[in-house]
Structure P
Amino acid sequence: MLSDPRVEVVNLDGRLFVKASPTSYDVVILHLPSPSTLQLNRFYTQEFFGEVEGLLGEGGVFSLILPSSPAHIPLEMAERNRCVYEALRAVFPHRLAVPGDYNLLIASRDLALTYDAVELQGRLLERGVETRALTLDYLNYLFDPVRREIGLAYLGEAGAMANRDDRPLAVFYDLALWNSLVNPSSTPLFRLLSRLGLRWLPLPLLLCLLLAVRGVSPSTSVAAAVLTTGVAGMTISILTLYAYQILCGYLYQELGVVSASFMLGLTLGGLHMSRRVSRLGSLKTLLKVELLVAAYIVMLPLAVELPSTPLARWLLPLLSCLGGLLVGLEFPLAGHLALRAGGGVGGVAGLLYALDLLGGCLGALASSIWLIPLHGFWGASLAVLTLKASSLLLLLSIGPRRLHLLPTP
């Protein structure tokens, strides 16, 4: 088929092509693996379906497939398919679903779709389309009402949320599905995370408040700030990469640009503070850096709202660099304060470096598997902001009486 002269192959990211194409189409067929990654998920969101809807001409049809089962449908599979179907429902008023090993979803803006096998076969004959497998008996089997009721009843259940760019639910449920198949012992954990929501957010604040009341050492407060900044730094990096992917299409070499921008910021921030730590190395400065990191986290989700213009290709690496700069400012400053509070160079450096790496590890796991997929950009930012507020509370608890342990400007 690819050798047919009427076929034009375009080597371009599919979503970027849909955004930029000036041509309308009668049929758009999406045939990709399930939304198991943030990259693949971009083709199963309400925003992408809206872009496809704008690409269809009058009477145009859009189709996609989702892995399913004609018999037993695990909860995780049902949740994944349902959130994608809700995204489709939010865009297309006319929809048709055919159950099987793969659910076939067909949608249109203005064309009434039917399950009538006789009518469909008549349309094929009218257009002179000869088919060997798509017979009337097979169409009757595909569209059998009982078969559809058994295989698709879960799609109509109330309460499902749509899969969106800024809340990629399908990624979480696909990951949960595969873990339930290869490691069933992980199923309770994933189901707990799906039900937990953000009700846990007050816990870090309450814990740090309790510690602040009982009193903690300045070095412990500084160490907590480094740990939460490690979480924040990794979350910032992942959010920036994902926002870039949504707005600008595939990454490839741009992945290096965005990541290098963050590392450049880290270098500049660390170098700046290292050279000026003797003059700026105070608790007050650390509090200011903590507040700037918190403010940055609050503003970062707005990046996904940027228009898909060439400006986004430059602005997002700059935002990544700024995030790295803020994170880079903190490590030498925290090390300086921890040394002044007591401790040897080797012990302080090793502890803070270990806490920074631990925070980065926790941030990578939590943000990519749990926070971003289930709670979206704003939910992930709110969770990290809560952690930063907790460490900020510990720093504030040091109090004037104990400031003599730390330098003042």
Structure Q
Amino acid sequence: MRDAAVIGSAARRDLAPVAPGLMARSSDVARHILEQVQQQIPEYSRPIEGVFGKAIVDGVEQGVLEFLRRLLQPETARDNTAELFRLLGKYEVSEGRGIDVLHSACRVGARVGWQALSDFGQRVGLPVSTMCELAAALFAYIDELSALSHEGYTAARARAAGALERRRKRLLDQLLGEQGLPVSVLAERAEAAAWPLPPRVAVVVLAAEYGTDVRQQAPPELAEDILVDLESDHPCLIVPSGSRGARWAELRDKLPGWRMTVGPFVEPGSARDSLRWAKHAAALVETGVLADEPVTDCADHLVTLWLLGDPALARQLVDEAMAPLEGLSEKQRERLAGTLAAWLETRGGAPDIAGRLGIHPQTVRYRLHQLEELYGERLTHARGRFALTVALRARALLRAGPA
């Protein structure tokens, strides 16, 4: 496909005197193309980083240089862009997108490139015939790049697990995206991905253990109810609620070489909150605040995470603390929660608590007996009492709302 971007000898003679100026502008044009692609293509608006980001930057820069070399120095031109654009097509599959997104980016690049060429040609006085040849060469070159990316995309898609796996990856991305999904849409997407929508899910953030090249391992065989992303720059799982310890032990066995940070269980529509907390816990492991263990479960560190400042996590802590009272009426829950808070704050006897609450001491004794049955050892261990104290204080603050 080296014939693309070839111009006649007369046009090349016209370009020869201005070739240095044209080459000097290549980096500016590449940068402008990249800016316009990010502005006009929503899928590329995120920060350009990671393996895919580097490929995009390299593709734009090398694409511009290769085009100019074919125009000005065809004997030195190389097919460096061919494999790169095939690779970009493959990345579109791994990102769960259609090839039309990359082709749209190519069209943006063509428009920006042509604008730069036409401005330059007018400024240096290139003949109209030469400008026409440049336009034809540019759009032929864009067609070539689009065809190369389509080759890569088709090859990668053929190797992929199929449409179902792509839908599952897209569902994972949407669950963890900033926009979220309405409940009705979420149910529809989950059904299309053959994923039974669970009442609650936890996001598991994965990181390779030090010195382990997990990318060389064979893909693990995980349960069908788990949404999996091991290919992106930020690998993770979405796991439905179940037996915590047993589930994490099973995943640990099937994912050798990976460290797992487990976010709290939340409703599926709030999965991005679980992801955020898991990332926060993983960062605390990295800084040494939390112990570096094969599995770090946020449920074991809710107090630590909340004390670092997160209102949504405070609500999660309150839910954990109030869980033993769930089977009671609202009035019973409020009475027992108030009695528990008073006992934790004063650690006094029934008369002291009764005076604080304005009730009879015998009523306090009855309620304390109920609390002992409901909470068990959490009331006898210092760590459990501390967590309840913080949770009930957070509950009061959340109810009070902003000042």
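Any read-out appearing in this document is the output of simple, stated calculations on the displayed coordinates, not a laboratory observation. Keep in mind it's a predicted model, so treat the numbers as computed, not measured. Cβ atoms are built from the backbone, for glycine too; each structure is taken alone.
When relative contact order in percent (Cα under 8 Å, 6 or more apart) is computed for each of P, Q, the one that comes out at 12 is Q. Here distance in nm of label points 7 Å out along Cα→Cβ at positions 152 and 184 has been calculated and equals 4.0, so which of P, Q was it run on? Of the structures listed, the value fits Q. Computing distance in nm of label points 7 Å out along Cα→Cβ at positions 24 and 320 gives 6.4 for which of P, Q? Attributed to the structure labelled Q. Consider the structures P, Q: one of them gives 6.2 for distance in nm of label points 7 Å out along Cα→Cβ at positions 32 and 344 as calculated from the coordinates. Say which. This value belongs to structure Q.
In this comparison of P, Q, the computed figure 1.00 for FRET efficiency 1/(1 + (r/R0)^6) of positions 96 and 232 (r between Cβ atoms, R0 = 30 Å, to 0.05) is attributed to Q. For the set P, Q, ranking by mean count of other Cβ atoms within 10 Å over residues 40-47 places P highest.
Here mean count of other Cβ atoms within 10 Å over residues 176-183 has been calculated and equals 12.5, so which of P, Q was it run on? Considering all the candidates, the number was obtained from Q.
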